[in-house]
Structure 1
Amino acid sequence: MSTQKALYIPEKGAPLKIDEAPLYEPGPKEVLVKIHATALNPVDWKIHSYGFFVKEYPFILGTDAAGVVERVGAEVTNVAKGDKVLFQGWFENKYATFQQYALVPAEITAKIPENISFDQAASVPLGLATVLVPNFNHNPQGNTASFTAPWEEGGKGKYAGKPAFILGGASSVGQYAIQVAKFSGYSPIIATASPHNEGLLKSLGATAVIDRSLPASSILSEVKKITGGKPIEYVYDAISLADTLPVAYDTLAPGGTLIVVLEDKIPAEKKEADKKRVVHAFGTVQTPENREVGVQIYSRLTEWLRTGVIVPNKVEVLPNGLAGIPDGLERLKQNKVSGTKLIARPQETA
């Protein structure tokens, strides 16, 4: 077999189309993975609509996957052919995940423990990286708060007793932000979400869930009530739109850090005057400035998943393999997905 099926954007703005792609040969430090599950993310429909990250067409989307190692580069020692792994894709066709096989650097793969399915595993990479990288990367070239990670010396318990506020707690990224806050020892952990997601978020570590539809003043009042007026030095806005960003920023105490997932539109002079830091999350372990923290994460991820330190998102499997992805992306675009990660199985493509 020398070819495979892939889902392409043929040209900017054109409808997605299934076509042939080559079967890639791994470099010395890479592995070729047969993809059993790939997750859909909002960034996928945005790239399709606006052309972000695209250097040339036709272009393959997808940045989350789980599967089985098919071929191994000459210098790879941490995984072998037949291993079940999860990994994060990248914005280049041979590394993208909306196809049946993709390449990935072996050092940023993690073996999937027995208690996690391919579908669940595929829900993890991008969402988790979008929280861990901007929190704990120490490379000055990266967008990072450079906090001490719970796996580093002095990290365990360092943030115990400090409140954390997560906006958009039921989103994929928000769910991982709650879990990482718990891992870091923050308490209380306050999240905003629709009331029907309260049970889910509390199971992940949130201690209080505030109805996201409340007016901003009511949310701020609820937060103060829960913390007893204690200053909040850590806020993660997993939505970062006009209805969440002012609440996130106003909740943050002087000297604190707000992490946002979209463009930081708060004027620099205001942040300076308020003594507040805003970090824009670039949630990938693929880039040079994020690779070191990525290797730290992936060397520990199997154990975190096995022991429940990190719990995957709830998943919904789309029908018809790669052919089910366009409708799924449209649902994401229309904001019709809540508390769930959409998953496609490329091997089920007709």
Structure 2
Amino acid sequence: MCAAAVSAFSLTAGAAELKSIAILVPEQGSDFGWNQQGVDSAKAAAAKTGVELTVAQGLGYGDVRPTLRELAEDGVGLMLCHASGYNTACPEIAQEMKVPVAIVDRPDLLKPGLVADYTLSGHEGAYLAGRLAAKVSRTGTVGVVVSGEPPSWNSQSAGFAQGVKAEKPGTKIVYAVIGPAAYSDAAGGQRVTGSVIAAGADVIFGQGNGSSFGMLQAVETTKAVDGGKVLFIDVIGDKTTLDKGFLLTSVLWDMTPVYASMVDDIKAGTFGTKHYKIQLSDNSVRLLQTKNVPADAWAPIMALRDDIISGKIKIEPVFDAAAVRALMTDVAAK
């Protein structure tokens, strides 16, 4: 039986037939961010659901069709395409090889049995990070630096801005984009973050994958306009072990429940029929507490977390880049 036929059989034969999944990431799974959290979550989900996992990492942002075909021919029954740059190739190969794929940032491409989307939003955690940033800012200016404007980044930028304004409405927000897809541009991250600090920001909310290391360099080597320390808010991963005293918090993501649900949905025959989310209520989104968080600030932030979970505070995700920019008080040039 050919590999394509095996995969097609797996879609209809039930739980016993899904034996192997794979995750494809553009960079190495050791970046303390998007790539690593994807790989680590896939490993945890595979262990939880009892399937084997293949990790294809460092693939870059080019044509991944040969890798997808090879995985399909090896009998992989679900391919997690963990980069928006794979959104064309993965659905094409899903159709060609009859192997289900999961993509990001294209909720319009759902196809029952073949294509699911997991455009995840950490906006609830980003809102809390914005409240915290406004609490600790000395200059009254905070910055948002992003490596692009994909939906996931946009929703967090918007949530952060909403949190800042809810905490201290007069706080200035400087928003800067490194480039249209500058996810691994560390040099650009350092340059743009330096300019945002020069504009007055003493807290930086950085969303960048590999470019976040350049953001950190800027924070570590540049004083705020008042001569004090600049603090950094990271996303998705935990860079505590790399911190030199500048990390305020991180909006942590855990995609294990998402990937495990996808496996369960394939087994149930419902894959490709719904959207997936991460949220505060199950800790798939949470805020990292570091030594830089003032002792009297954490408890109020956790109380706000409870209010979001209960529905007392509602933060709707904003995925559109133009709408995000409208929330900012100052949009810096690229």
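Every number in this text was worked out from the coordinates using simple rules, so none of it is lab data. Nothing here was measured: the structure is a model prediction, and the numbers come from that model. Cβ atoms are built from the backbone, for glycine too; each structure is taken alone.
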Suppose you compute Rg and Dmax of the Cα atoms in Å, for residues 133-196 alone for every structure in 1, 2: which one lands on 12.5, 40?
1
Calculated from one of 1, 2, distance in nm of label points 7 Å out along Cα→Cβ at positions 125 and 221 reads 2.8, and the structure in question is 2
Among 1, 2, considering only FRET efficiency 1/(1 + (r/R0)^6) of positions 29 and 45 (r between Cβ atoms, R0 = 30 Å, to 0.05), which has the greatest calculated value?
2
Consider the structures 1, 2: one of them gives 0.40 for FRET efficiency 1/(1 + (r/R0)^6) of positions 229 and 253 (r between Cβ atoms, R0 = 25 Å, to 0.05) as calculated from the coordinates. Say which.
2
Please state which of the structures 1, 2 yields -8000 when helix-only ellipticity at 222 nm (-39500 (n - 2.57) for each DSSP H run of 4 or more, over all residues; to 500) is computed from it.
1
